[in-house]
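Have a look at these structures, which come just after this line.
Read-outs: derived from the displayed coordinates by stated rules, not from any lab. Bear in mind the structure is a predicted one, so any value in this text is a computation, not a measurement. Cβ atoms are built from the backbone, for glycine too; each structure is taken alone.
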Structure I
Amino acid sequence: MSIQKLEFTNICIFASILLASLVKGDDIINAVEVKTPSGWVRGYEEKLDDNQVFKFLKIPFAKPPVGQLRFQKPQPIEQWENVQGTSELPASCPQWHFPLPGFEDLTTDEDCLYLNVYVPGKISKERNLSVMVWIHGGGFIFGAASQYNPVALVTKGDVIVVTINYRLGLFGFLTMNDPLLSGNYGVWDWIEALRWVQNNIAAFGGNPNSVTIFGESAGGMAVSLLTLIPSAEGLFHRAISQSGVVSNFVISKRELEKKTIDLLLERTDCKGREDVAETVKCLQGIPVMNLTNAITMADLQVPLNVSFEAGGFIPSVDGELIKENLAYPKSPNDEAYRFFRTVDFMSGTLDGEGNMAYMGMTPEIQGKYDFNVTEKIPKSVLCEMMAPEFVQKTVGNVPELSKEICEFYSTTEGTDVQSNKICEFNGDSVFIVPSNIMLSIHAKDNTKAKTYQYLVTKTSPIPFGGDPPSWFKGAGHGDDIYLLFDTTFYMHLTEDQLQSLKKEKDLSETVMRYWTNFAKFGNPNGENVPEWPSYDVSSKKYVIIDNPIETGENLKADATKLLGKIIEKGRQQLDHDEL
């Protein structure tokens, strides 16, 4: 095995090289060992179009969160003696089985707090490369770092990319609103991973003073949330929220948290313990899969609705990391946004984010409203179910607001257009309008950081969740991932699909340049990319990612006005309740 051994100290660089070969199949793979402050790490070479990348896989960034460390903040990893890093990706954190490509074959393990580091070309501390840390999506209950191969992003952008695991579901977010079971363990995992990057990335040639966090869906929400946590200041300098920011879909409600913990204790032998300490001790002793399956997705489904009651499975107000309900936007001058407005911020969405609505149309919903989702979604689903649920979640039972939504998203242009309008409401309320609000908060009178917005309208050749109904229009939620990452290694694509992906290579490379330019300079513009105007609160300019690249202004202005008004009422109600 050819192992180049590189050791860094504060003053100088020592190098020793062992020449041999690691043979894998018919390939000879070069390897390198790097001395970090945490210990030696081994990486393996991968080539892409004659470009060299070293992959350092399965690096521990915290102690295994098992036994007495389950439902505890991540414990900093101690300096290890043996060489860390393997040629195989780490297992994902415990989660339910999810029958979609990339999820059904995931290997899980409670010992899952690992990250992967991808470095372009030679390893040298003098390179001082910008770093991008990816937080995966999956609704805070699914997903893994292993699903995202950033080798192309690393080589095209000449940046280091780090992908991280974090605890999911009840292991990451279960709370009893007590210091002994305070929740947000997944959030603490993000922070601990970023601390590890700060302390160790220079050994790989990375610049700890140029770190960008980016993520999609729940990962985008995580990125946005981290910018609102003062204790995260200094751990990163730029942020990209893809299809998700902080909203009332991200911060759980106390009544739902209690419902979750009550249900969990009923289904385990942990009910009726003397105090929280005994309850936690009991939960720590339950086999991981027994605990994972004690509550199912069916338990979280709101009856006859596409939404979930995710209390106990998403971030919550814990009084330490998250000291107040950040779900409802405040004035840009509020202290909650001080750190956020010092970080360069990019946020964007897809025009068909609402595909999540048709995916959530259960047989029970279709039966009640007498429709087949492959053919249409009737207006009654919007007016009698989805709009009232959004209003209830935001401000409570206010029928006149539900009526406004119903009228705004209603059309006489036929069933196909009406079906898309219903999905549009879902995309607007969950993703697009919250993103618009956060962008405006960031940009207003801000001289400290730059703001950028994008909209993806290019449909994916490999749509998330499979082919949509024939009536659906737009680029669906998750359909931007292929532009940044190689996901073909687990998706078992046909030759036609692979050829379709190759046709989008130029667009993919443009997006990679935008993202990595932003990571390096706080500005996505540069050579060989169309101009991307910055976002300001007057024109609200954004770039449209499609063939060709175009620009637009004031995305979804009317929808933002309507739904923003309802969200503002929710904030006023929250302020009143807290008096």
Structure II
Amino acid sequence: MLSTLLVCKVFLFFVQLAHQQAVLAQEAPLIETSLGRIRGSVLTSRKGRDIYAYRGIYYAEAPIGSRRFAAPEPVQAWNDTLNALADGPMCPQELTGALMDEDCLSLNVYTTNETASNPVVVYIHGGANKAGSANSEIDAGPQYLLDEDIVLVGIFFRVGAFGFLSTGTEEAPGNYGHLDQVLALKWVKEHIYNFGGDPNRVTLLGQSAGSFAVTLHLVSPLSAGLFHGAIALSGSTTHQYLLDNKYWSRRLAYDLGCPMYEAKYLVNCLRQISWEEITNASVRWDTYGILGSNWNFEIDGNFVLEDPSEAIGGNRINRVPIITGVTQDELDFDSQFIQNNTDLIADIDMNFGLYAREFFEFNSTGNDDERAKSIRQFYYNESSINQYNLLGIGQILSDALIGHGVYRLVQLAKDHTNVYYYRFDYVGEKSWFPDSAGMSQGACHGDDLNYILKRRYLEINDNSTDMLMVERMTNLVASFAANGSPPAIDNITWSPYTANNTVVMYLNSNSSTGDPFYVDRYALWDKLFPLAESSAGTQLPAVVLWAFAAAWNILF
């Protein structure tokens, strides 16, 4: 009897061992596409689901040589099976300890059922147009979101000078990073059904600079028909930003000893310089540590035809449902990076108007600039600026760089499509802006994304009470991607924001709806930067815009 029992136990042990080895060796299903066969790997979701991960799939040819500072070219088909088992390299930027290369135009696809027809979420990362990635182990793990029935795609695209250098001429028109995204979206439209995704239900998800990109796809004719919903977290191009890529392009040329003015000479010289040298030169411009973006989009007559505010206000948009909003505190604590630099703070106090362009990204004429004076008066009254009241600088950063642009997006888009406006108020255990003791100071810029994608340095523990928000935010994204409208939250129906129903969803552990927030603050920016003066470039003739709008309405 004991001998038989022992044999059974040994047998069960080897069965279990064989099963464990089979699981460890398990491969994701081979995917057949018109480009070639793709092999993936298996990850595990937070709740234990198998995630079939296909990482490092190139959608474009290497943007090197003559392809540097140029629109991307579609990848060629391959003969052998592509081993898409790990993330591709990150695009050149300031970051140590990660694989990085200029040949970086790849994407990651995650699915749980390659035979289904699930809604698709395409993630466009942030990073002030100079950093960031869709890396599954650092910035954009699928383990939270893939507990929902969706397909997730993360895009790697060019950033910094490689993504946005512009001379304003045909030699270097700019917007390469955004054109990378367009090409990736075309790849999704053509191939995502092979991974169990529905090409007719594609939702863009962007945060910060990624959210800026989402709002550009809303107005770009090149993006028409490539997506069906938009989630824009903490960012919109409907703002007063000063667009000056030409200045930074010449600055880069100067710093690297290249010609500065004739575009063909400038571009030719910079194409001969290593990506490492170009990246290091750009990094040296960031001296204060406060969030800001030197590189930005261009009104190039191709990807962007006109100022986004005028396009959205004039209904020249991809009319898709939109979720957009901000976190309660955004960049309020960003000013703490200069807290110990008392000389700099004193200089800002004495020369606020001169620093406005550097920090708040509008074209201030200097200390006599009336807009700068009004901003200083509103946030500081008659007080001096010192190291103990830097919250005022932080709130200006929040409104100038994030909040007012999102507010204006809502006001402009609400008459043309369903817009769902939120403020994220939940303060969790992890935050991009902890205090000196490591505790969260508020609901800061990027904190809402922590509950949608797994991030290495902000990972949420399984036993944390923050898992409530993981459940809430992943369900919100997945439901919107599936249906074009958000789900009920805490048994509350989230209605679109309209002229007669100015409802905001306040996302928290106990969510609620209410009236708009920061009304007086945003009214100041509306007054100082009215729409007629916020144009970022020369407008197209009215007859062309009317023709474009008519064609858009007929086709879409």
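Couple of notes before you dig in:
- Origin of the value 22.4, where mean count of other Cβ atoms within 10 Å over residues 152-159 was derived from one of I, II: I
- With P(r) over Cα pairs in 5 Å bins from 0, in percent, for residues 248-303 alone derived as 4, 17, 25, 25, 17, 10, 3, matching label from I, II: I
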